[in-house]
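Quick heads-up: structures coming right below.
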Structure 1
């Protein structure tokens, strides 16, 4: 049975084009187009319903030890009230999922996982739960919105004292009152822009969402759907499970080495990474010939040898031309590749990633 988020009626009221995604009814876009919503986030602000995501809590004296064995980053090296991106791996070194760790202290962690994986992830945590650690799945009782873009702080400061908000990117405040509602607020997002993610109880989110929409009117805020969320994360080269990440991709092959701490004594999948050298790497391309490299298109070198595939590819609304993230053999060092797009062999150039970078945001990181 397809579920509705607490904001479903609001999406319908505001003209959202609702579709089924990850077991929920969510807007793909609103009365404006996906492209207009994308540009609104890049130039002003946008608000997203992401209540379909999974939220867990891990507590107890053994919480840090349990989590440190499950994820690839060093949990003990995370400062209290910092957010850290990480992966959790299977025994083969592939990704079970990627996630965000909110560290309150070594005995209290809030964890956010992908919507499509949350049942599997909850089972994984329970199966690997150490002693003196308690796991709770908060997903069905928690709502989340993402307020993203350069005007996000100005909008949220209409509802709460700006001094109470997290200042640095990837930090959070465990409890802030917004309109009398207790919320967890983090300075995080999935768009490549500055912004906030707000978590609270299901029954309280509608009031906050509508207040954000109203406060955002004078700041150029757009209501945004799933469509532009994907193009925004893609331009920033943020990975998506099932595309850049998956159970058969070694964690050392997905361009996230910063978050794989091989100096830790142990974690699930570490042995596989030590015994199996990376065979692939992540690269970005810009199309030279006319066409769009879509997910799954095969990649060849200029001599016609198959060397990989496209993990995500589309036309970049911000750049104005097609780009793609690709997975290619580690020993490939060429400047150009050939992409098979429905039987057409199209030339593309290797380019730096991310395709889009918000410099002010980078300075706060």
Structure 2
């Protein structure tokens, strides 16, 4: 079997990938969602899994944004307390894949201390600092997750010789029962590019953000550069699922090409594509959805920041219609952009269907291989 259980993570990501057989299921948890998601939706799913005798063979944190890491910190905190108090643990865990900021964008740079200095700037513009503070908070939370994983004696990045989940450093694809996981991002070139962008952003904005002149501070760039995401190809029973985190489509295509997963025309088809960055149109292009195609597209977003963007939904639908493909959109929330898509691009006319997680439910399941 191969199933993707999409947990209600509101504006974040939280996914459980199940493979194997009914008698011997295997599970991979990808991300934990933002604050509140663990208690409301993830913990009940994991409790059910643990009570049935199952385990999480692997936990993957795609990157350290708050809307991906907080639920994992909550899970690890629960496990720590259960061990201290001699209580049965919620669920057993095999290993963890996690790239900390210090080993990716921060490696060989002074980006991290410069970001912390910015937070201490009394004259910083509030709107700019909200973005910067979120980035710095994620750095600290990612480091905390690493410490907690080590304290729980969990295998961390096992099998990756440089303690970094990276296409260039990846050994042979990882096997978990009948499931194969292959890293398709980031590449070393992606990380170098992001380091350059962070250094340029700091050089251009440090003086303005730290200025005590509100007008000068207000002119600083409010959009901090991207973080790097672990992106994975999962395969079982000859069916494939592409997990993208918040990765950029150009980075994903570079990684797919580097590992030889694109065909001679530079294209790829998978059964399921988890659309990156909650369907933001800043992480993909119309051309990308004609290059990487799927039968089912998964969106985890609740409308915050406009996600999923209407443009992204339209690109997916138009690419499918151009290829004469019938597709399904699976979404965690019925957002204004989805409602507008249905109005302007009727399902019957454009050859797609939608399935939305019912309000109050913890998850929605996508069956890839029975």
Structure 3
């Protein structure tokens, strides 16, 4: 009897060892498959996938299959998600897909919420029409402002008493799918307020401006007058001296802004002599609003203009964008004559 019991125990032990061996082999096989699967390169046919609120792992796997990712079986994704502590913890958002990704990297990205970032750029010197047109083209930005006029736009942003021109800092703004154009504009407005306050705090002692608003106006003119960063303080210096002396600014960009959408690329004598609030040939002082979105450099240049005696400037005319600065009207006339001569030479060379 005892011998029979020992035989049964031995048989059970052997069976257990066999089962354990099989389990270890199966586990090893699964582990091998899992390791191999985790680092395989994905081959999506789409550039991104969106994890929506309420999506579980199976729903996300379905979206990945729709995006062209056929690698692996559901159980492999589920095992890997548990291994990475990602099951049930996938963050809502849009995720980039490309052929450099592996299942491990994609699940970690979704667990950590490293969503796809989109960008929209506000360019220095743009006016509000150009800015709003760029936002209308931006995808996948949610468009909440397309039907709003400028006044309603500023009311929605919380600044009903402000003119929109010049109020948004030129920068590249990052946003996520689901963000709206109002979100971007709020950030750009806050950024401009911060930079304007910093420039006003750093202004020169003898600056002939009464408020940050006037600084913003002058900076917008400086922005439009030159694309050369090194010249901005000199341009600002000319306008600051003119303001101190009571001279008219006589700057074409303000006249062009006053013409609005009717401007065809050519400024004529009739434009310079027709009075508008923005015609600085017919009116003294600054125009009533900014004429463009000035960048940080233009703000600082307007706050701390370069010292000097120049009251005039004209383009060199050689295509460099540089200007000649003059202290007297006679010097300026000579510089204008050289500019016109250079312009004729350039046109003659183009004809040949």
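What follows is calculated from the coordinates using simple rules that are stated; it is not laboratory data. These figures come from a predicted structure and were not determined experimentally. Cβ atoms are built from the backbone, for glycine too; each structure is taken alone.
Consider the structures 1, 2, 3: one of them gives -16000 for helix-only ellipticity at 222 nm (-39500 (n - 2.57) for each DSSP H run of 4 or more, over all residues; to 500) as calculated from the coordinates. Say which. Structure of origin is 3. Suppose you compute mean count of other Cβ atoms within 10 Å over residues 38-45 for every structure in 1, 2, 3: which one lands on 14.6? For mean count of other Cβ atoms within 10 Å over residues 38-45, the value 14.6 is produced by structure 3. Match the computed value 6.1 of distance in nm of label points 7 Å out along Cα→Cβ at positions 110 and 342 to one of the structures 1, 2, 3, and report its label. Here the read-out was taken from 3.
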